[in-house]
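Scrolling down, you'll hit the structures one after another.
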Structure 1
Amino acid sequence: MTDVLAERAEIDAQIAGKTIASAFADTVAVQGDSPAYSDKIGIAEGSTEWRTLSWNELRETGLTLAAALVDLGVQPGDRVAIMATNRNEHVLADVAAQHAGAVAVSIYNTLSPSQVAYVAGHSAPTVVFLENTDHVERWQQALNEIKPLAVIVMDPDAQFGDALTWSELLARGEAVRSTHADEVDRRWQAIDAGDPVTFVYTSGTTGNPKAVVLTHRNILFEAASTDKTVNSEGEHIALSYLPYAHVAERVLGIYLPQINGAHLYLIADPKLLVGALGQVRPTRFFGVPRVWEKIQTGINGLLAMEPDEAKKQAVADSMAIGLEYVESLQYGNTTSPELQAKFDAVNAAVLTPMKAALGLDRVEWAGSASAPMPLETAKFFAGLGFSIYDIYGMSETSGAVTACGPQAFRLGTVGRAQPGIEVKLAEDGEVLARGPVAIESYFENPEATAELLDAEGWVHTGDIGTLDEDGFLRIVDRKKELIITSQGKNISPSNIENYLKESPLVGHALAYGEGKPYVVAILTLDPDVAPIIGGKLGLEGTLAELSENPAILGIVGQAVEAANERLSRPEQVKKWTLLPVEWTAESAELTPTLKLKRRVVHTNYADEIDALYTSGD
């Protein structure tokens, strides 16, 4: 405890008197004309060009837009909503809002009109930034209800009533910049560390989303604590492709770069990620588990098509050495000179060329969060010589509270408590966290705040975990998602689902068994892999047609059997069904960060679940 308090005091001293805005000004003073953010908006498809803002341009344009917001009537503390993909204008709108003294709120692009109306009604933004026609349509209902001071549309082709275009807002800012310069300076310099810097709306898996109020101190402490864990020096070049409405991307893609400096390449469509990796060759890469799983599937597909058995064996042998090497780097282990020499040899000859083909050869730090990383996926990348540092946290803790890092990591865990942050388990195994990264409240939701925070300031995460003797945390599952069968067995569905998804053919899986005598599973095909496997089998057809094919069903059945062999008897999947559809964030079964919305699946596929229990054995 003394160490934690000492670490906390050290970080508090480091960030004393600072805000995100002042840290940003300091970064600009140092970075100047260095590239800050790049995107591909307006660039011809296939071109290697990027549209880049320097740090000076980012701040100067941000201040100009802040003057325009002041001129429109935005007041300190007002909310400014942004629905846009990851592009330079999204970051500029965020910078402008902050320097006008307002609170930027990024909204998930996939929310339905009714969901948008709820968030808009709750946050009551005075200005709304929208990117395209699709976003305008999603906001039609909300805009008719909240009547903001102004709507700004980024794409010239998108229109909404008397909305301002991006160029019109910029021209307005240039015209009034000198008039409002002193006011803009006064506003951002008057920001207090305890003031909100953003609202992050939860994904709403269990009801209406809640607005997490994150302050400047929350984020500054998170950034400083994470920096001690990451301990990464050298160039910071990264890709930003997850939604800015998600706390991880907001911290990693907006705040950390503005605090420490970096060059971020913004990817508007995650489908373009693989191509961008090859162009950018980042030095840091963060992905939710599903992203890592998709990359793994792609590599396995390429390896499967290799006709030279000797080459395939050489890759397998090299990856076995890579895994042994990464396991030797775990906390408490040592790497022998012999193993180091073997790894250096295969890394140079085999593993680095494989990583280079993916654009991952320069990665010095690789992270994963948002959901448990399947151990087999972590081990697969360890075979490439990658240590993927698993991270655990939530919006309500400004992001990470535990993390693996170069100085301390253990496969299958989400690391140890970050500097200055306390983590412990409640009597029922729930993970509790405390520290300056914890929020003080949800916005206008005292009931939910009371459920989240206890009298001693501990955040009740809702996750069940275990702590080993060295302080490494493992997440078992969500407390409310644990399955209790009719025999009283407590079962983690995510553990079962991760085993099922180790088959490249399985896209998503949901295990069910609450109050039932046994566990069943609902599965979907991977839309990228299924046609490839179907083609090898001489099969053609849509995803729906493939899902009914006996050969495909047979392969999926083998995947279920393989998972069952690794599960205890109560956990084993007795029956399953393969759906003829794909689950996406747009189809409501997944959150924008590709986590399962269990209640939605339970509701949408209640008949299919019932059939698994009522059909004959």
Structure 2
Amino acid sequence: MTRAVHITGCASFLPGEPIGNDDLVRFLGDDGSRAAAAVRRRVLAANGIRSRHYALDPAGRTTMLNEELAAEAVLRALKESGRDVGQLGLLATGTTQGDVLVPGFASMVHGRLGGGPMETLSAAGVCAASMAAFRAAVAGVRLGDHDLAAVVGSELVSRGLKHSRYADTTASERAGFDAEFLRWTLSDGAGAVVLEPGPRPDRSSLRVDWTHLVSHAHEHATCMRAGLTDPTGPGGEGPGAGDTWLDRDTAAEAERAGLLRLRQNVRALPDLFVAGVAEYVRLVRAGRFDPRDIDHVLCHYSSEHFRADIFRLLHEADLMIDEERWYTNLHTRGNTGAASIFVMLAEAWRSGRFAPGDRILLVVPESGRFSFAFAHLTCVGPTGPETATGTGRAGGIGPVGAAGRPAAGQADAAGSPLGVPEPGDDDVVRWTVLELAGVWADLESRLRRVPVLRRLEAGAATMDDYRRLLLTLRPQVVEGGRWIARAASNFSEELFELRSAALHHGLEEHRDYRLLDADFAAIGGDPAEIRAATKNPGSEALSAYMFHQASQPDPVDLLGAMFVIEGLGTAKATRWAGLLRDQLGLAEDQVRFLLYHGDNDDDHFAALRNVLRSGLVDRPRAERIVRTARVVARLYALQLEEIDG
């Protein structure tokens, strides 16, 4: 089963101060001619841009790298979502031109960001490159490969727009309007989004309903280019060998020939919008969306001049979305290429434009060789509805594949209660320890989104939060001793040692509920109320799963459940007890259950380490342990989420 995907953070970064039209020449330079001024006025009148941002100082010197713009946008989006870079599993980037030819842009941004090991994807292209990265990241989260992904579109084009790049160096070569059009239209910036399986618990998120990306290059010649002479070729069949900048004897020769200038075939742009509207119509007829249901349209277009063309074509198709529902910040942020759609989304969202239930259509036509990207989003509140194709909230119940999260590295393992593999561990033990570390990292990620724990970590917990936590835990603790005893009875003689360990563990655990009762009474609760506490949906699911697994022959996989439940005791209980005491003014005898588990679960973990290294756990058993740990981690998080349900 696939999962829902939500945008939980969105941010932009625009370098420097806004630059008005009167200051453009000061930054980019000009030859001072009346002809150049006339072209500039013509372009600015058409594109409607009043201000934009450049990563340049007034002397035309570059002040930042493209990778720095991208990294800053990602960090801001992560901060907005309440996450940090160390949690990222995937970084997907889109840009027209990185800072270097090799390696890929995503690798450079990852190096700038830091964090831990992660998957990276560099999507190259023009304006739709960020949407290609977005589509890939959505798929990664939807399929369960990653629980946290960042997508960034970033452009630093200004350094290639300086007059020194456009000054004539040969008598026969002129820059031409195609190059000048982009020179006064494009600008710098970055926009990023953070993707997770569940919505934010504290504010609205944007659920990703679907994405669509298609190229029409088979029908259209290259429209926006750099590095080519004639993009159509002598016979209209396209460029051939020898036609690119890399085929010149030197890079200097390619520069002199103007091959490194970014150009736009402006005459072909009307065809772009005809093709784009045709793709829009196909999506409507396929039932992907109804224009009457769309509350907001965020459409990237390079120039205000083309907005009227788009509206005319949609009216002619009788599929126009009311004009007041369209949003753009082109006039004040400029055309930032691959970054534009996320820069636009961040500003629209931050302005309070979206309300829960609103449907948002993102549209990005790319002129490079006619590609089109669409995405449909729905704004959901902190407890927004789940989609039919996913589990919605990250703690939702759903099948967990055997592969689950990729194996953790040493950095992840260092944060696991089991720690890192030991030098003498064999391959099975090492694999198990690292896989369980991945489960732990995933669990911590889910716990950070549990409302009651977010309040606790933010210093905003209430006595009612603590009371409901105790009421939630008691049924699970009462039944814990029961399923441990059942598991012990189902171990065969071959695993006699595990039967003995389970019996000993059950003996220690079966009276723990009395500590909960005492804590509840100590904070003024009615003992009869906690004794009558019932299981919430998460607790019901967890209990049913535990009893089912305990009833199987040789339920060695319950070591995975022990890893999660006892791990929370050894790694979290003491901290939570301290936070509750500080925030609520509690005494030690009012948080005894948490303090007890914080002190004693270390011994249980030592027993777990010993069992894993006893030789009783082969690879098939190890895989069962890891799978059960994944399921229990998700169900335990759901149990805590339901405290606010």
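Per-structure values
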quantity: Comparison of 1, 2 by distance in nm of label points 7 Å out along Cα→Cβ at positions 59 and 467 - largest value held by; calculated: 2
quantity: Ranking 1, 2 by mean count of other Cβ atoms within 10 Å over residues 251-258, the structure that comes out highest; calculated: 1
quantity: Comparison of 1, 2 - label where Kirkwood radius over Cα pairs in Å, for residues 259-338 alone is highest; calculated: 1
quantity: Among 1, 2, which structure scores highest (criterion: relative contact order in percent (Cα under 8 Å, 6 or more apart)); calculated: 2
quantity: Which of 1, 2 yields 18, 53, 27, 2 [P(r) over Cα pairs in 20 Å bins from 0, in percent, calculated]; calculated: 1
quantity: Structure (1, 2) behind the derived value 0.20 of FRET efficiency 1/(1 + (r/R0)^6) of positions 35 and 523 (r between Cβ atoms, R0 = 35 Å, to 0.05); calculated: 1
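Rule-based calculations on the coordinates, nothing more; no lab input. All figures in this text were calculated on a predicted structure; none of them were measured in a lab. Cβ atoms are built from the backbone, for glycine too; each structure is taken alone.
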